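Every number here is computed from the coordinates shown, using simple stated rules; none is lab data. Note that the coordinates shown come from a computational prediction; the quantities given were computed from them, not determined experimentally.
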Structure P
Amino acid sequence: MTSVDDEELIKQKILRQLISQKSAAQESQAYEGPVVLTDETFKDFISKNENVVVDCWAEWCYPCRVVSPVVDELARKYRGKIAFGKLNVDENQITAMEYGIMSIPTLLIFKNGQLVDQIVGALPKKLIEVNILRALGV
């Protein structure tokens, strides 16, 4: 039979292990591809990731369909360094209005939760990549 002190020590050890595992998981958080964002999840996503690029798009937008595979490719290439998200502006108008999205596609670039740059329009992949890296200092 264990004493109360022994049980408390075991609980503390388990708690330290869980905290350690959670911290390690957060540090190495890497998404498989762009994360689908909503008005409800947007702020949490940009606050939990140091470097973030959000593709603001709509289903009917042809230039958005041109940029989408570029965003997917960059998300794979910079996995673990830059978190990519996709926000459908038709379905998430609160966030679109908050960031003044007037034209799509628009890529919003965040560093430590702060908007540092925007890319508007369907630019060539290399130009998108260079602008993202410059804005984030990656």
Structure Q
Amino acid sequence: MSDNVRWDVGNMRQLGAATVTIATATTTSFDFGTPDDLDLSSLANYHHGDRVLVVLTASTAGDTDSLTWVIQDADDSSGSIGTPDTAITHVIAGALAAGTGSDYSAFTVKLQPDRPWLKVAVTSDGANDTFVTHCSVFAIASNA
């Protein structure tokens, strides 16, 4: 995504929000409600050409375990999520490898043709710390 793209943040619409508590070495997907992941083609508040912003936060009192954020897109399989693969992202703040302790990260997602699904997950590498994580996904109208 070009750094000179203009965004109309006054026309921002939330597409989904979810919270995950993670305390073991595992990957857990954010559940945005039925059908769990975000199907942009079926969301009334998403319009073709919108930009997608993913904001992720993690809070913990610990400083041992590390987090990694996972952002994937997927094709459609008869109205359900198809095969997820790593989405093309651009870092606004933070990093996909969040590291230890609390974190704040934000990414734009470059949407791919015929891949309308978004799946967001968090991975912890240990079982010493408990993280409360939150994900918010926004559509922002493009002025480009």
Structure R
Amino acid sequence: MIVLIPDKERHFSDPDKYLIVLDRSYSKADFLRAAQVANGSYASELAERIYNCLLSHATDVLREYHEYYAVEYPDLEAFLYWKYNVDHSVAAEVVGGLKPEDFLGHGYLYSGGDYVIGQFIESEPGLEMVSQILRNLQEAVK
């Protein structure tokens, strides 16, 4: 799993953009289970808003590439570089580690209109929380 949230290393032209690679696409129910929150609680609402921000609004880059852009770009790495302004080294790392079942998402932390969640994810505690939920997702699959 590779997660670049937030993009403090300036791999994108806009620091509020992100790239996320997961071993598969996850449902909101999967995400909430991995968050280990009580149903109906404030924490559950927060986890749902994080899911919406990161996964509901993310572009499925692999689907987009194969359906629309494969004829236009020589390979996925070039597509990430030219379409999404992903640094060459990051694009090479991402493409080199992809498996057929992986989900590759690209998004903007504020695209869902939830400015508070975008700021929360960019904070150190928020980023750690998101990272832990994603680790839990990965562990649940094994």
For relative contact order in percent (Cα under 8 Å, 6 or more apart) computed as 36, the structure of P, Q, R it came from: R
When volume of the Cα convex hull per residue in Å³, for residues 47-86 alone is computed for each of P, Q, R, which one produces 124? Q
